[in-house]
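Each structure below is given as structure tokens.
What follows is calculated from the coordinates using simple rules that are stated; it is not laboratory data. Since the model is a prediction, treat every value here as computed from it, not as a measurement. Cβ atoms are built from the backbone, for glycine too; each structure is taken alone.
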Structure I
Amino acid sequence: MKNLWSISTNEFAGGKESLMRRGNVYQIANGYMGYRGTLDEFGPEESVGSTLAGIFDRVGSAWREPVNAPNAGFTRVSLDGAELSALGRKVRHHEQTLHFANAVFARETVFASRGKTLTLKSSRFLSAATPNLGVVQFSIRCDKAAAVTIRTGIDCNIWDLNGPHLPQLTAEKHGSVLLVQGVTNESAKRVVVAEAVGLDFGTETHETQGHRNLRAIRLHAEAGKTYTFHKYYAVFTDHDAVGTPLPAAAIEAVRQARALGYQACLGKHNAEWARKWERCDVRIEGDDEAQHALRYSILQLLMAAPVQGSANSIPARALSGQVYKGAIFWDTEMYMLPFFLHTYPEKAVELMRYRIKTLDGARRKAATEGPGYRGAFYAWESQETGDDACTYFNVGDPFTGRDLRTHFRDKQVHISGDVAIAMWEYFKLTGDDSLLLEGGAEVILECARFYYSYAYFKRDKGRYEILDVIGPDEYHERVNNNAFTSTVAKETFAIANATVDHLRKNHPKALQALLRKIDIQGELPRFREAENLLYVPAPDPQTGVIEQFDGYFQLGDATVEELKAKMVHPNEYLGAGQGLAVATKIIKQADVVAMLNLLRTRFSTEIKKANWEYYEPRTEHGSSLSASAYAMVAIEFGKLDFAYKYFLKTAKIDLEAKYKVYVGNIFMGGSHPAANGGTWMTAVLGFGGVQADENRVAINPRLCRKWKSLQFQLVYQGDGFKIKITKTSVTINPARTNTRKHTLLVAGSPAKCSPGKPVTVKYRQAK
């Protein structure tokens, strides 16, 4: 029977791609930093990465990317003078495991060398209680007496895609603590790593050879005896608000951890994870495959969630490495935020604070990207300042090696609307308007200002239009009236108007101060006009299909299989100027269907069905965002078997490593937190049928055939609910600590929920 709380493998292949994929699958993180799922003895050649959230650097003209810290998890063992590695020929058994319950990575490897057997075990975690802290337990046991040397400490040989980002590292020793310091190239951000160990065996010496700061522990190991030690390391950067110099803070952190001891550190870490799972776990009865994949997805989201007070966000590849420049995309607002909004709003607010923090970067982009643009044009690839890390020549041609001109940076304008919608969604579902007051309202108004400056008013048609854009389907560039983009722009105007109305009623002084600050009072009537007059493509009266953009229906028809059969190179890009998909109706990912999912209550089931059936056969699903959108809409009109297939495709994308590694000649590896968010959305909002707005929570379940029950937690406007759905009933258990009564709608029937009093409602599942 599958363990539903872990993933393990006893296979270990060397190749670079295999190491890369396994490093993604078995990664750990705590929001402050990530550590790839590599082994203790590995180095940069095996893609070891200790990736720091929110610290970026650029070397020369290469892409800016997140910084990897020196590797303080490093340990190598020699047996009678022979160095051991899981990549060598001396391995007799190997197993590694990622434990979901507490985000602990563990490995066991048995080596045979010169007639002796050495068993190595280790486990590591990045503390959920103390974000700067990493902890390792390491043990060895020999079947015969042997001379063993353990070298452990800080490896300064850092794996970088476009580095080195810490070019001048200094190695020091302060008493029993090892210390490494470095400074980034661009902005001279300091990164400090300290390491201490707790051990009671062997003889220790200090070594700094091979660009490493190590302690060498030599011992004559007795036969059958287990030798165990613990490593404590801390990473601090200039982003940490500490009252002492960073080296002193790092040294003190590891000394405190060592004094506390391994079990106590692990206990505090486990307690934090128990609290996370208590509020975020989703339980599926009757389908272990779905349960396992869903739980893995939730783990990934929880590990990547930003540290409280950091105002960081979640990059498109989480903290699995430097891929995708460590940038934040629209993925976060559209695919990850719903999970946090419904389960963990304290983390959702950090994601939104990131957009407030980077508002000036969005303003700079609007001011420099095009003629007369104003307001906030949020970056397609956003890093710590909000300035766009995306280049104009963004995809390489695998045939020639030349960079192709794309318009991701300058024409993907829907990101501003995605941000505004997410900001307003936070307010609706939490009832908390403090985020609006601390900068969220300013973000929304500046996004509306941008769209007004971008829109064209067509006098002959009496309407505004959004022209020359790229929608979510990136294979078709510079199109007019893209349905998704125009929809989010129109929504942004509506949200801006609603924001002004809310502040005028509830916080009039704050509103007046904001209007003066950004000098926008005279533009407000234009936003109301634009809300009414902005054109959005409508469903065809006969077919119900919404044209993705002007002229889409005139493109050549083809199947995905026909298009792929014409590919000359497996990594060639299908979009840009001359890609194979450009002249066809083949699209990269959900576009109109993503819009229908975003506005779930705006369109009839018939319209959703018509568009799903039209666009799904024409979708290549070249993005990890796509399958969950199609699954969500399929559920709404009862195509549950297909939705389940796409649910599993989304949930297992990293577990099965079935994703594009290269687009053109650009490496695209790493984990897929947007797919993890899409997995949760499909399970809870899709099959569970949850729909929440500012007025109520509605539950209209459509469980797939395999599932006997579905259980999850919801947070709505500050109150908590445990929900259990079976094929015939929905049980709602309101938390005793809830502040008020709520009425939830279950399949149209009201369920009055008082704090601490469970309610069960019978229902008949729609077909």
Structure II
Amino acid sequence: MSETSTTDDSDPFDAIIDAPFDAALSERYLVYALSTITARSLPDLRDGLKPVHRRLLWTMRQLKLSPDSGYKKSARVVGEVIGKYHPHGDTAAYDAMVRLAQDFSLRYPLVEGQGNFGNIDGDNAAAYRYTEARLTKTAMQLMEGLDAGTVDFIPTYNGEEVEPELMPGLFPNLLANGASGIAVGMATNIPSHNVAEVIDATLELIHNPHVEHERLMELMHGPDFATGGQIVDSAATISEAYRTGRGSFRLRGVFRAPEAKDQADIEAGIERLGGGQWQLVISEIPYQVAKGKLIEQIAQAIADKKLPILEDVRDESDEKIRIVLVPRTRNVDPELLKESIFKLTDMETRFGLNMNVLDATRTPMVMGIKELLGHWTASQIDVLQRRTRHRLDQIEKRLELVEGYIIAFLNLDRVIEIIRYEDDPKAVMMEEFKLTDRQAEAILNMRLRSLRKLEEMQLRQEKDELLAEQDDLNKLLESPARQRTRLKKDLRTLRKDYAEDTALGARRTLIREAAPAVEFSMDAMIEKAPVTVILSQKGWIRAASGHVPLDQEFKYKEGDKLAFILHAQTTDKLLIAASDGRFFTLGCDKLPGARGFGEPVRTMIDLEAEASISGMLVHKEGGLLLLASSIGKGFIAETKELLAETRKGRQVVNLKDGARLQVIREVPEGHDHVAAVGENRKLIVFNLEEMPVMARGQGVMLQRYRDGGLSDATTFVLADGLSWTMGGSGERTRTETEIWQWKVARGAAGRLPPQGFPKNNRFS
């Protein structure tokens, strides 16, 4: 076998490099990560664009789709982009183009679309074969100077074309339109801002490079979203976010009723309908919230009974947003309805600020607003310098030709003679008049009709103008102060197109700190009405409408009878105490009606099988309860500690050795003593201060017993005496004022009660 054939048949495995797998993997992943960060996800702070957006604008410029030209099919643009500059999917390229055209996505759209480019309801754009597009004036301002040597051009992915490395225009696109993107290990999220405010802050920074951050925030107040809305955070919160480049803003939709008659109603979003009826109008929604989705959320909240004070929601939008909310009754508090909408739907969202951008060296960096504006200003100074040098080169080349023309006019007859009779007129002219090659070539190419006296005068005037311009440009290049002055002048000129009194420049997002939120719960949305709650001994519960007499007869299932009855309101919370020391909470509005026997309470709470109901009472804010077990231990509990959010309730009294919850007594304000009586019929009175206030536990010993346990306990005012209910018919009570002989320290055994104390050992 020949040597050549041996080489051709070499083993491909010989080319394999032996390397640690983790090192090879990390190296390749790092390359991928850097590619994602620098070439896909993060914007360049100099023009605020990602590569796909930059290539879209460049392609449309190449297709001459200026604002004063006709539209071209979006498919044509997308085809050019992915074929020449951006070798990715057509869907991704078209989606990026659609976003540049949506006035609800971009504060200052860069593409003007014709056809269906989607809407704020969340509907997608039509296919690119149906839509057309061209550039906006803003896009042209962003690309201004591309032909003036202001930026470098780089080869495309296949080396057949070139594309600009960035856009050199003066329009501050990064802050004006914002940016968002997720890279590998980092992300960016920059809101849009008002161009006039951005320019004002930049002018201040150019004028005073050491300007304080607070001064910049006085000029640039915060985000200005395409869809308006209101930022409700404090100025300090917003300022701190821009100082560090990280933070978040609370963004709300706006309730506003332009058609209302009263100015206060217009601002509050209330439309009066007559007869005391009214409705709320939503005129602006938060940025990036689809209107259709928001309406679905409100409708779902109504269906789920999370918004019982709201009757209906209607979408009456046309070009402008108009979502109408109809309250259930005219007595609903409008502010409560607004707060509930903010809390339960996307009418209030959070926008996270993360100003992570690529600087001039393509390095990702999180910047504060002052640093970012400083870098952008430096990039514009660089663009100005490059534009100036490019113009100087043009002037130098033109001056060379103009001077050659002037020489030709001064020696016109000799030039004509040379051209007519010399075999090599170019060489002769260069030798005789000391012309350069370009000058001689230009003279030879000059038209006969240019050989007029007037042309000579024009050339001399042009030369003077070019020399004056050259002198000004040289002075500009040599003086940083002049460069800053020129930049400020150009920025002020640009600002006129985006001034506060223009349709495009007027601020849309209101920045106003919201008043403290109205604290509301679902109870606040319940219509208040009186009810009478009945709980039977077998655990059937119901609520009769109105406050009926508590001694009224009610029907029960066979073998059942009344256990507890009380008056309440539908807005009240019902506390149910079980014999095992656990407390449960039920809303009175959720109780079954009294037309039948009600429903078993065990279907509403997870009551242990061996436990029974020991008490039922209405929760009162700030109230106190005396809780005691059958073995005589107890404590004082605050009613706020008894509320439970779930069916399982809350364990409050810890019980051992078969003990049960024996006493649940409200402690009225002003009561100062406790009276306890045991099953052995011994009575004890002691100071209420000896009872601890606890959220959970066994408590302390009220009274000690040799046999039996606690029968009952109550609180009272010592000066008024101890009262108890007399037996027999009626509700007669007896009060014993001479109670001093039973007053001892807590935990004593006690002595027999006064004559006439009930035989059942109960105070009531």
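Taking mean projected area of the Cα convex hull in nm², for residues 330-465 alone as the criterion, the highest value among I, II goes to II. Structures I, II were shown, and volume of the Cα convex hull per residue in Å³ at 345 was computed from II.
Using the calculated result 6.7 for distance in nm of label points 7 Å out along Cα→Cβ at positions 114 and 442, pick out the matching structure from I, II. Structure of origin is I.
Identify the structure, out of I, II, from whose coordinates Rg and Dmax of the Cα atoms in Å, for residues 474-697 alone was calculated to give 20.1, 63. Going label by label, the one that fits is I.
To which of I, II does the computed value 24.0 (mean count of other Cβ atoms within 10 Å over residues 42-49) belong?
The correct label is II.
Determine which structure produced the value 2.7 for distance in nm of label points 7 Å out along Cα→Cβ at positions 514 and 690, calculated from the coordinates; the candidates are I, II.
Among I, II, the structure yielding 2.7 for distance in nm of label points 7 Å out along Cα→Cβ at positions 514 and 690 is I.
Here FRET efficiency 1/(1 + (r/R0)^6) of positions 130 and 146 (r between Cβ atoms, R0 = 35 Å, to 0.05) was calculated and came to 0.45; which of the structures I, II was it taken from? Traced to structure I. Mean count of other Cβ atoms within 10 Å over residues 26-33 computed as 10.9: which structure among I, II? It was calculated from structure II.
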